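Asker: Structures incoming, each one as structure tokens.
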Structure P
Amino acid sequence: MKLIETPIKKNLDLEYFYPNITKFVFGTKAIKFFKLYALDRTQIVYADAFDKIDIIMINTKKKINKREIDFVIKKLLNATRDEVTVHIGIKNEMQQKGYSFSAPRKDIIVIQKEVEPS
């Protein structure tokens, strides 16, 4: 597996890329910075929200497996699965709350790690 950072060449808001997912995960909470990554066909959003780091994994073709989740936790957070919180049913939660997607989403997973605010 190879994790590749996707360059962002314009000054864009995270909500521009994933409006519904961003509203669901962050609400009105401020984000210090974000980065976009790709892991095969899985799109990854790394967002630092001052008191915690959120990683959103989005795949349009297949379910995201445990090995991919563990790989991302190790590479981006330098942590183990026991040190983070993994939310697996995000897509179903969003659909139950009335969110719709502009593009098909097969699986959405959110990984959160608490950090000391700086």
Structure Q
Amino acid sequence: MLDSTKKIGDVGELTAIKYLQSKGYKILDTNFKFGRFGEIDIICEKNSITVFLEVKYRLNEKYGIGEESITKYKLSKLKKTIDFYCVKNSIDFEKIRFDAITILKKEKFFRIKHYKNVEI
């Protein structure tokens, strides 16, 4: 089960990467982990702003929509990981933002929602 869940997540992240590249984002890193604090799915850059992204991919809405799974607890863990990444890579905290992308597979296409500058 875990392996198939990872494969589903990989499809979501690849879909998000293609979407971001089509919008002019440069992908810097993927799946950046910081211990138990979690993982940043995608780190990219556009217009000199470093963007940290959480990707939520769903095959259907049986277990809820992607937006519902981005909880305050999840955001607090991501903030620690983002802070660590910025310090480690000497990134100006004034030039970062956090975004979320939700993707729902609808037959032969994807419904992609890009939430920019999510408060964490």
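Only the coordinates and a few stated rules stand behind these numbers; no lab work does. Predicted, not measured: the structure shown is a model, and the values here were computed from it. Cβ atoms are built from the backbone, for glycine too; each structure is taken alone.
Asker: Comparing structures P, Q by relative contact order in percent (Cα under 8 Å, 6 or more apart), which one has the largest value?
Answerer: Ranking P, Q on relative contact order in percent (Cα under 8 Å, 6 or more apart), first place is P.
Asker: Assuming 1.00 is FRET efficiency 1/(1 + (r/R0)^6) of positions 42 and 82 (r between Cβ atoms, R0 = 25 Å, to 0.05) as calculated from a single structure, say which of P, Q it is.
Answerer: Q
Asker: Kindly point out which one of P, Q the value -5500 was derived from, the read-out being helix-only ellipticity at 222 nm (-39500 (n - 2.57) for each DSSP H run of 4 or more, over all residues; to 500).
Answerer: Corresponding structure: P.
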